[in-house]
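*Asks:* Listed after this line are the structures, all set down as structure tokens.
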Structure P
Amino acid sequence: MLEKRRADILDLINREKTVRLRDLVERYDVSDETIRRDLRSLERAGYLVRVYGGATLPNMYGAEPRYEMREVINLKEKKLVAKAAQPFIHDGDSLFLELGTTTLEFAKLLHVHNDLTILTNSIPIADVLINFEKFNVWMIGGHVRKGERATSGFLAEQTIDQFNVDKLVMGVGGVNREGWITDYHSEEANARRKMIKRSRHIIALADYSKFDVTALNQICPLSSVDILVSDEKIPHPYKRILAEAGTELVIAR
């Protein structure tokens, strides 16, 4: 039974790319600790990487974890990164706030500011921001990707082209040692490139798990990013890579 369950978990994660602990507990009608032991065993064998709330395939290229999984993966680090990035925003700023789970945590901290103009293509982020009375919030239209709860496509790109903003705050799909920020979804990647062109300053938010990941789409070289905010677990070589690119690295603590 033990080996059959672990083989089944391995088959499931190879198909779904990510799995959640609570889903596995319900699926196999066993305890949390039993599933944790299974995941530890499979991780030691190199089949998966355990993350907060579940597990994912190691070094996924071109396959993005589901949004609901990303909401809980490395949540502690995402909150720390968001908090460290918040002081770079000032009253009166205009900004693009791009889709993502780390940028969602960042949006929740903006209530301390006044008179911000924010354009976003994320429905969850817009839902947070509309509760802040002193903000001017624009929802970027376009095709809604249901799994991501965000807009992209030619209508989104046309809208982005109508604005010039002070700052772009963006998440990333991956950062690689060739010095590139990468992402998974092609239409969202196009929208992100447009935002970069229309912004005076670029702030990227990336917890440690985003490094040494090369997703399908090249977004921009690290040299295009003014500030990258990460956590203390960032792989050491990236401190040199970012310095050589001229990108300021901020470590969240």
Structure Q
Amino acid sequence: MTPRPQEAAIRALVTRPQHDAKPLVEALARRGIGAFICPMLRISVLTDTLIDLAGVQAILFTSANGVRAFAALMPDREIPVYAVGDRTGAVAAENSFSQVESAGGDVEKLAALVVQRCDTTGGVLLHPAGTMVAGNLSGRLEGAGFAVRRAVIYNAHQATGISHEICMALLNGDVNLVLFFSPRTAKTFVDLAISQGLELACERLDALCLSNAVASAADHIMWRRVLVAPEPTQISLLATLDNRLSTL
């Protein structure tokens, strides 16, 4: 059972979209950490999108949001899938894709995996994604001789404010740490925190960041400590959290 945030000795702020927040909250609960959910992005599927699967040899997913949006739009599950990380791969498997392989990391690792597994003459690589993408997956693969077709299938709307409940928790010192999984999420939170006068409250928090790029997006505000996962995966970020907990 997930504890209420107020009942836990250590409390975290989870900034992931709603779908991705739940497994993270459960992972935190297993560590005795309560969680306030404060999504910085809201995902909406672009239901009018037409996806061309003609000549596609593989689908490349760079986020769990892309998997869910594609699954909502298309019934096809037989085309091989290459996922940027284990969580994205797990969501693809949960949505009944029959052939899924995870790169276990970031866009560069995904590109390297695709170059190893796919044939430049075998057909198009389809990259279903949002209106904004991080990294240069298409450029990396096109440079290796592949044809890449990007399909824009969802929008990630930035939060326009931090709720009163979360603001009060921050101001009252009821939050000990915040987790950031993308540069856009980190920047959105920082911008809102500054605009809502929460800078001093954030100085009491540890900021746990998925990568150096995420940490850079969070560095426009002072934190008690900034911790960066050695690998850009949730498992690695949680291991970083475990190491931090051992010092408290």
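*Asks:* A value of 3.9 was derived for distance in nm of label points 7 Å out along Cα→Cβ at positions 49 and 225; which structure in P, Q was it taken from?
*Replies:* Numbers: P: 1.5; Q: 3.9.
For distance in nm of label points 7 Å out along Cα→Cβ at positions 49 and 225, the value 3.9 is produced by structure Q.
*Asks:* With distance in nm of label points 7 Å out along Cα→Cβ at positions 73 and 233 as the yardstick, tell me which of P, Q scores highest. All intermediate terms of the calculation are to be shown ahead of the outcome.
*Replies:* Numbers: P: 1.2; Q: 2.8.
Sorting by distance in nm of label points 7 Å out along Cα→Cβ at positions 73 and 233 in descending order puts Q first.
*Asks:* Work out distance in nm of label points 7 Å out along Cα→Cβ at positions 145 and 161 for each of structures P, Q, then name the structure with the largest result.
*Replies:* Details: P: 2.1; Q: 5.6.
Across P, Q, distance in nm of label points 7 Å out along Cα→Cβ at positions 145 and 161 peaks for Q.
*Asks:* Can you spot which of P, Q the value 19.1 was calculated from, given it is mean count of other Cβ atoms within 10 Å over residues 81-88?
*Replies:* Value 19.1 for mean count of other Cβ atoms within 10 Å over residues 81-88 corresponds to P out of P, Q.
*Asks:* Quick one: FRET efficiency 1/(1 + (r/R0)^6) of positions 25 and 113 (r between Cβ atoms, R0 = 41 Å, to 0.05) came out at 0.50 when computed from one of P, Q, so which one is it? Don't skip to the end; give the middle numbers.
*Replies:* On the way: P: 0.50; Q: 0.90.
It traces back to P.
Read-outs throughout are calculated quantities, based only on the coordinates presented, and are distinct from any laboratory measurement. Since the model is a prediction, treat every value here as computed from it, not as a measurement. Cβ atoms are built from the backbone, for glycine too; each structure is taken alone.
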